[in-house]
Structure P
Amino acid sequence: MPKEMEAISTKMEKAIFHIFPDYCKGCGLCKEKCPNQTLVWSEKLGVYGTPAVKPKDEDSCIACMICEMVCPDCAIYIERLRKKKAVG
């Protein structure tokens, strides 16, 4: 039976950031391309024993999904949150 990959998920203001450490090789492309410098190295190690990434806070991510697009190993998944409509 294949091993199920588990994500570390962080809920932010505009999205939920999912990182799959078993896929992350710590190349840093996502950090380099992030327009808001949202990503930092985490304590969690990736597949090669190098640090994976995590968001530094809940506010700086704009859910542009560039990190997901540039990740060569599909280790990042951005789940955009729907805006709540104002009632009234």
Structure Q
Amino acid sequence: MLWAAVIRYGNPEKIQEVRPVHRQYLRSLREQGKLWASGPFVDDSGALIIYEAETEEEARTLIEGDPFFEAGVFQDIHLKPWNIVFTPPSQ
């Protein structure tokens, strides 16, 4: 099941410092088949991360393992199950 996390950032002084390890964590989730898509909003106020997890508890565990969560960058998290209706065309 896919879980969409809409995240609002806080602790802005930590974002640039922690971003490299945050992205490495996301790469590792992608390699494990646990990440469907991710990216920050253009204004860097937060991000959308779509996890592949069996349960909400598993999705929350993936969020809580993120270096951004540990550094206090993830200020507010809205997590909801998400259904795909359309996907982007193949590139």
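Some points to look at:
- Structures P, Q were shown, and distance in nm of label points 7 Å out along Cα→Cβ at positions 4 and 76 at 1.7 was computed from Q.
- Looking across P, Q, the calculation of distance in nm of label points 7 Å out along Cα→Cβ at positions 20 and 52 that yields 2.9 traces back to Q.
- When relative contact order in percent (Cα under 8 Å, 6 or more apart) is calculated for each of structures P, Q, structure Q comes out greatest.
- At a computed 37, 31, 23 (Cα extents along the principal axes in Å), which of P, Q: Q
- For -9500 (helix-only ellipticity at 222 nm (-39500 (n - 2.57) for each DSSP H run of 4 or more, over all residues; to 500), calculated) the corresponding structure among P, Q: Q
No value in this document is a laboratory result; all are computed from the given coordinates. Here the structure is a predicted model, which means the values were calculated and not measured. Cβ atoms are built from the backbone, for glycine too; each structure is taken alone.
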